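For reference, the structures are reproduced in the following blocks.
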Structure 1
Amino acid sequence: MSNAMPDEKECVRILQEEGCRPNIIQHVCTVRLIAVELARRSGADLALVKAGALLHDIGRGKTQGIFHVVEGVRIARQRELPERLIKVIQRHIAAGFTREEVKALGLPDGDYMPETLEEKIVCHADNLVKGPSGMLTLAEAEEEMLRRGHDATAERMKAMHSELSKVCGVDVDELVKHLRKRPEITGPCAAYAGQPGIRP
């Protein structure tokens, strides 16, 4: 297993090699945009957050639904990616799952609840992106969760939002609103950012 964190170019190459379609790559690039802003403001490990944001949905090249997490972990282990990155992939779904929820969903036994700052950042940034490039405020993301009947997830997401807002020193919603106005995607991700830019 390698300790070297893949950079953006390598992450995009991995996504393509694993069959992720352009809309998935656009989605993870948008998640990366929010996650990097949170990482910079919170002092999180920027390289881990960038790679985690880009590779969290790597399993979607093979399957959709919640089992893309299991597939993502399998791919990441097969590629001998760093363990810290594998944990970001495993713990990004919804706002985390309890052991009881894991069992009820039929997922393999494991820890799917984000614990570290970097895991929480990627998880929450993912919840604030709808589709390939739509950015959501907490209220909009909560409405989505409640509409789908995920009340417990919505509560955990609100708690995570509050925690990250404190750590960042600014309400995450303000960062999202700012990014909606000025999407700044560069590098390999730029090709997947849409034209002329990201809009909700």
Structure 2
Amino acid sequence: MASLLVPGDQVVIASHNKGKITEIRALLKPLGVQVTAASDFDLAEPEETEDSFAGNARIKAHFTARETGLPALSDDSGIMVDALDGQPGVYTADWAETDAGRDFLMAMTKVHDMLEERQARHPRLAHFMCTLCLAFPDGRDFLFVGKVDGHLVWPILGENGFGFDPMFQPIGKDQTFGEMDPAEKHAMSHRADAFAKFLAKITP
């Protein structure tokens, strides 16, 4: 089977999230592809109208592939908390939205307060989920799903990473994603899990 991507190909990251773009660039680096981002093309962000990670990943990747005429790689991810019946899940970013932009400290506090209200038992299990979609201008796409399990801590710890990272401690580790060196997090994250499956598919 021929590779879906070869060194020198250009790939557009279908995101405006600087944290995600940085992380995905690092994960793509070994492939030798040229990486740009949707923000480099001044593209608008398409409305995410699906209720699944896969559905929203497809919306972003296909929109970017159509608009740029290049292969596009999107990521839709979020955190699912067992004691909150899987919330915030696909709406993780929405929980952080304010008139002044995204405030993840507010979102993490909301999660903590809801867990306290429910008197949720410890450990408060949670899962970071990631769905990657590689879409091509001809309409083809490929999905790759990743996951990492852990539990939530309070107060939050660490200033690395982004989103819910300072609240999430993966199983078997004594630091949150917010405390970890970025390279350590990248090696074991939900995004890394999805990328391992992505790399297995796109290489001959």
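Quick note: the coordinates plus some simple rules give every number you see, no bench work behind them. Note that the structure is predicted; figures quoted are calculated from it, not measured. Cβ atoms are built from the backbone, for glycine too; each structure is taken alone.
Here are a few things to note about the model shown:
- Here P(r) over Cα pairs in 5 Å bins from 0, in percent was derived from just one of the structures 1, 2, and that gives 1, 7, 15, 20, 20, 15, 11, 6, 3, 1, 0; the source is 2.
- When mean count of other Cβ atoms within 10 Å over residues 90-97 is computed across structures 1, 2, the figure 24.5 traces back to 1.
- Winner on FRET efficiency 1/(1 + (r/R0)^6) of positions 34 and 74 (r between Cβ atoms, R0 = 25 Å, to 0.05) once structures 1, 2 are ranked, highest first: 2
- Origin of the value -18000, where helix-only ellipticity at 222 nm (-39500 (n - 2.57) for each DSSP H run of 4 or more, over all residues; to 500) was derived from one of 1, 2: 1
- Structures 1, 2, by relative contact order in percent (Cα under 8 Å, 6 or more apart): label with the highest value: 1
- For the set 1, 2, ranking by FRET efficiency 1/(1 + (r/R0)^6) of positions 26 and 82 (r between Cβ atoms, R0 = 25 Å, to 0.05) places 1 highest.
- Computing Cα Rg over 2.2 N^0.38 Å, for residues 10-57 alone across structures 1, 2 gives 1.13 for structure 1.
- Ranked by FRET efficiency 1/(1 + (r/R0)^6) of positions 98 and 178 (r between Cβ atoms, R0 = 25 Å, to 0.05), structures 1, 2 are topped by 2, which has the highest value.
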